[in-house]
Structure 1
Amino acid sequence: MDSDTIAAAATAMTDSGIGIVRISGDDAFSVLERVFRPKNENKRMKDQPAYTVHYGTIYDGEEMLDEVLVLFMRAPHSYTKEDTVEIDCHGGVFVMRRILETVVKNGARYAQPGEFTKRAFLNGRIDLSQAEAVMDLIQARNQLSMKNSLSQLKGSIQKKIRELREKILYEMAFLESALDDPEHISLEGYSEKLSVILQGLLCEIEDLLRTSENGRFLKEGIKTVILGKPNAGKSSLLNVLLGEERAIVTDIAGTTRDILEEQLQLPGVSLNILDTAGIRFTDDPVERIGVLRARQQAENADLLLYVADSSRSLDESDEEILALLEGKKAIVLLNKSDLDPVLTEEEMKKRTSHPVLSISAKEEMGIRELEACIRELFFQGEIVSNQDIVITNLRQKEALSSAGESLRMVLRGIEEQMPEDFYSIDLMDAYVSLGRILGEEAGEDLINEIFGKFCMGK
């Protein structure tokens, strides 16, 4: 592993009260001594105890750059398990840049994206699932996503995967021992016993895999497309949900021509909302492009919100929209319920199997019921608790799927009464696949790809 001493800004390069420059590596304290002058000039930085804070100034040669506080962390009790120093300086862009340049000039090098966390992984402080949880925590968009990331960072996935691997390893060891010493270890009836054990392991893996869809929604948000005819109230609904006037609302049909995308935070989950052009037949070439894009977005949506004007009867455009809802998660919203209804909930429920709600975007009626309906539709009313393990990572999902398929291969071998020594091959494949989640079977290219997605300084 590269043992260079690295440095980076650990806070954003922007005007702020405080900025942090982080240094990590064997020479972290030596680099600091070259640039830092403590108020007590008799202090030697290398001799200071860990987890102490020191006041002083940063110098570039004889030029004073800033008054700072310096925090010490000694190996192995630091984030990277290396000697680490954090310089708390004023948060101006120019000040932080000068301090970082001075640190590099005096023996450190610029850290690569994610290199601090990469070193934590390579030094054995965290596994790969925990490293990915760090990035998920940084990018968390809601409370539940944050809690799930914290749970993974504390090792919830690590603990579960290790339990699964230990069970597989025990069976592999028993098989090898029995095959090497058949006189003392009998395999009579073992296939039936192994089948029961593997079915239990498969249930545990499938339970984890079932969380991956909810995990995607927690991590990335639910892609939500608002559909409806012109002037049904789509843009008004978007504005009400966001609590601000983001979409232009007029009485002129066809005002919305292009896709307008916004993010909405509901309790525990995010919606990536797209307001689309009203779906209808039109000779206007620009509006036709908008209608086509609306249909395309609907095909790839996680959730469709169909806004129908309850003061008017259904027509051909509504029939086309109802067809777009087939096979999708959708909620039908009868807007303008503050007016005398022509289209009722009972009538619409006969036309669709999707939930139907009466709302008024103008009067902000029915919005809380809509939020509750969305949670019910995706999370059966319950969003994951803090103790649940939720798979939010595609790489982890693929490794679990691969492990499950290997265990199924063993079960097929048992059903076909294959020799016991064939079981070990697929058991090992399952063991290795699960190990990829923790990073025990990760190649250098994969590690570099994962940590290359991190921000600088983390």
Structure 2
Amino acid sequence: MDARLRAAFANLIGEKNVLATPQEMAPYTTDWRRQYRGEAECVLRPASTDEVAAVVALCARERIAIVPQGGNTGLCGGSVPTGTRPEVVLSLSRLNRIRGIDTLNDAMTVEAGCVLAAIQQAADAAGRLFALSLAAEGSCQIGGNLSTNAGGVNVLRYGNAREQVLGLEVVLPDGRVWNGLRALRKDNTGYDLKQLFLGAEGTLGVITAAVLKLHPKPSAQATAWIALHSPARAVELLAQLRARLGERISAFELVSRRCLDAVLRHAPALRDPLPQVHPWYALAEFADAGEPVALAARVEQAFADASGLLEDAALAASASQSQALWRIRETIPEAQFTNVKHDISVPVSRVPELIERANAALQAAFPGEPVYAFGHIGDGNIHYNVGSEALLARRAEVNSLVYGVVDALGGSISAEHGLGQLKREEIRRHKDPLELELMRALKRSLDPQGLMNPGKVL
């Protein structure tokens, strides 16, 4: 980067917040899985919406591309530069204030750089629940969560990230600020503009703040580890539990035995929750108002009523036992870190068929390669990971087989992780051409110079 531009950026946000050496930039130009690396002119760390707007306006005048970045925990290369043109990384980590909590309206206004866990803790301290929860919550930032429409474990009850948002503040590609920080649950005055930026992966603008929905904090919670014969039994059990317990079910996660074995090897301090080995498991979370003992009794009765569908079950007897069960689920991605990963979804009823058909296709093409299937069966989102690192060289072949099954079942090749660089080309083979045309038209309208996170999504 030439000295003139560096001085201009430093004048806007302070010299110490313009990172330009390879050592300083390295954490920002490499993704979490170390699959993508790109060169950047510099990394910029503004501390306010006004500073973000000033930086974006300067980049627009100079025709410098911008890569917005939160906690850089994504899995599709969407938060790092491509290195194919002059780009700056715009880190939102210093925009980390919680601007306010309105408990009577069940709303919280936060800046984009707030770590998800910090938002959860602030809501909890106010006697409320912020429902978005995922494995990276200790380091991911809410701006990135909203830009990728993150899912996580509570989608079954509360919905994806876009369902957790009432309003947004966004810096547009020319540096203007759209203040849509309205805490309204009803506003029927035209297009719902915030939805354009939720899930857009920073390609249409920079989310700098959001008004988030809060919920009453449950006074009773119960966590269960359930042994199952098959994914089909898991889907049937979920349907029965919902019929008996309704919205008290907040999470229902599928875990294969192969995933559990990988976790126990990777983290020996964790223990198998049940004495016998079973082929499949579900991790279920229940929450309600009232006394914990009443909820536990309801859950136990529901299990008794559905005894023909489950092999065994253990209900956590304490908060520490519940945390241990969730640590198993959260450790699965680390336990099989490098392989061919798929973040796919189908209708919940077709999850068993997805796993069965994909397994058969892969074993025919790649005999002996292991499959690690786990994820959010309650909303049809399965993380379907295949093989070892050696199979990465044949990623395209593996993807073709898996995505072919997904297409046949009316599914999506990206359920919650987004497209980024990883699936930018692949999506052309799976999305309706008219949808892509409309997406490109929106991109041209809002970002005519193509400066916002280029090389991602489209």
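Laid out as a table, the results:
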| item | result |
| --- | --- |
| Of the structures 1, 2, the one that 21.0 was derived from, the read-out being mean count of other Cβ atoms within 10 Å over residues 6-13 | 1 |
| For helix-only ellipticity at 222 nm (-39500 (n - 2.57) for each DSSP H run of 4 or more, over all residues; to 500) computed as -14500, the structure of 1, 2 it came from | 1 |
| Given 40 for percent of Cα pairs over 15 Å apart, for residues 118-157 alone, calculated: source structure among 1, 2 | 2 |
| Among 1, 2, structure where volume of the Cα convex hull per residue in Å³ as derived comes to 151 | 2 |
| Which of 1, 2 leads on mean count of other Cβ atoms within 10 Å over residues 142-149, largest value | 2 |
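Just so you know, all these numbers are worked out from the coordinates, no wet-lab data involved. This one's a predicted model, so the numbers in the text were calculated from it and none came from an experiment. Cβ atoms are built from the backbone, for glycine too; each structure is taken alone.
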